[in-house]
Structure 1
Amino acid sequence: MELLKVNINKAGYYRNNDVINNVTLSVKAGELVGLIGPNGAGKSTTLKAIMGLVPVFNGCIEFARNAKKYSYIPEQPVIYEGLTLWEHLELAAAVYAMDQREFLLKAEDLLKLFHLTEFKHHLPTTFSKGMQQKTMLILGFLIGPLVYVVDESFVGLDPMGIKDFLLLLEIARSHGAGVLLSTHMLDTAEKICNSFLLMNEGTVVARGNLEEIRELCGLSQGSLFDCFLKLLERHS
């Protein structure tokens, strides 16, 4: 079942200066779609367009009826000054009208998983980049959505943080969630993603699972990294 369907004709930040064009994709239940491409390819703009965060947009974004709750985990943490970590969690729970008992159980479990329990009454503005990123992950997983839109959330995480993040993604997918993940970590993406979209210069230039990408590149045993370079050479 498709949880998210995206058809972006054009999107950007200024009129007559589109960053992305003709971007189509879908995310199914239990699927992890990897969005890859060089810097400036339009990956983050695509994710922001899906979330309605770009001023110039022409296209259609459709979430399934049962996917009304979705999480967007941005590359740069969004932290409210003056709110403690726990107050951030309480705010998210209030916005989504979470049951208080469910909130307390999930919040404490996530804080424990990411080793932030002792910091829950501290201000995230004083945290390291990695701790701020973990804060965003906790907020993203707290509400238990069916769709996760994730932008480079490996940045700043230590190896254990990455391991815990991937574990949560796997659990969410096993419960029917779908994930759209933008990342530069191609070795990790190759291991965890069901399919890939390669963007370059603002549009999708290749898509498919690893075998299909290999066939497209003519690299029967190539790694995702090898295929990535081959496709970029072809479209440069």
Structure 2
Amino acid sequence: MTPRYKRVLLKLSGEALMGDQTMGISPDVLQYVAEEIESICRMGVQLAVVVGGGNIFRGVAASSYGMDRTSADHMGMLATVINSIALQDAIEKRGIATRVQSAIEVHAVAEPYILRKALRHLEKGRVVIFAAGTGNPYFTTDTAAVLRAEEIHAELLLKATKVNGLYDSDPVKNSGARFIKQITYMDVIKRQLAVMDATAITLAMDNHLPLVVFSMRDKGNARRIICGEDLGTYIGDEASADQSI
């Protein structure tokens, strides 16, 4: 398979690492994700990863029951550092050089985020995992993923989910939910589709960054999308009309 994109950013939720657990990191899922990442890198694709922290701590949820939002979000950032280190270990055990760069200073376990160093790592074929979101409270890891994708000039952002793409409502709760094959950024915002927060979608729209929402549960999906297969839901400019199936 020949990759269509040279540089890609993969966004993983923290919940994706839980597997069937109620919290924490599933060793089996971690190994599976590492295998998927390895398969992408073996094609010569430059890959960056942003991982959430919701499997360990979610700042928004904590702030809803009285914790100060800034404190809660900083705890959430630390949770993403934990996930990033775990993912780094799993990837490197598969022979792929990996670097964790954190937006908050944790020198003992990760490099500080420095764009030029990140670009150099990517050029050398290393996977770069961006931890701690943007380093600022009130910004989600989805927004961090779009921001980092723009900064490293990624050609595509892959948003991994538990379902095969974007629906007009939650397919888990609504069996009649309609799958959306293609949709514009603006329609995602207008219809308040919960694929990413509005800040992330707006940032992607302003910079014309194409997004593909897909299921990470199906082995090889990420690799096939990078090679040009029409999987998942494409979110892009006005030229890509909303196509609900």
Structure 3
Amino acid sequence: MKQAAVIIGAGDATGGAIARRFARGGLTAVCVRRTKEMVQPLVEEIRNAGREAEGFGCDARSEEEVIALFDKVEADIGAVQAVVFNIGANVNYPISEMTSRTYRKVWEMAAFAGFLTGREAARVMLPRQAGTIIFTGATASLRGGAGFSAFAGAKFALRALAQSMARELGPQGIHVAHTVIDGAIDTAFIRDNFPDRYALKEKDGILDPEAIAENYWVLHNQPRSAWTHELDLRPWIEKF
């Protein structure tokens, strides 16, 4: 039976790099974004490289859609061996201007969707007593910065979810990890909006998505005698 890696939030930078890395490792990369059209270029790129990939559109905040996604993958693609939850939802507003709608939406995207993804991943992995679940965190997972009340609240919640799941599922053979991505990532957003920061790329001063993906692959392949639960990644010049 084929094996699959499900990447929720397989975007143009980190998520796409993770999908490519797991595909190179021999798993079918199941690339998931809000619509199938958004993820199709990545799927075609992976296939053109001689690897296997499938694309799905799914609102990760919808319980029905997430359940259907995992059922579809298990039935038609292969056994889910790895799941990466990689939705960001980073916003910055002064607390006096933060609306309840924005706060709730950020929580739904970065925390509630993580719960749905983690629960369904556990559901299909538990009968096999094997698998890897990785949640992508951020600096805001550890400390709330000014203006980041919604983002930090959601990322704190996601980190707590990962800890709880690791303690429950680890003894049952499922590796749950949480990564703290502490620093700017090489993306078009950073290039266009923070040119001074992006200029540090030549000095390895911003995070390379391919390097992040390599660390995720290492997490997936760790022997269970020495599992990492929390891994923080930052450029060598980043203060912490």
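Just so it is clear, none of the values below were taken in a lab; they were calculated from the coordinates. All values reported here derive from a predicted model rather than from experimental measurement. Cβ atoms are built from the backbone, for glycine too; each structure is taken alone.
Here are a few things to note about the model shown:
- When distance in nm of label points 7 Å out along Cα→Cβ at positions 62 and 134 is computed across structures 1, 2, 3, the figure 1.9 traces back to 2.
- Origin of the derived value 21.6 (mean count of other Cβ atoms within 10 Å over residues 22-29; candidates 1, 2, 3): 3
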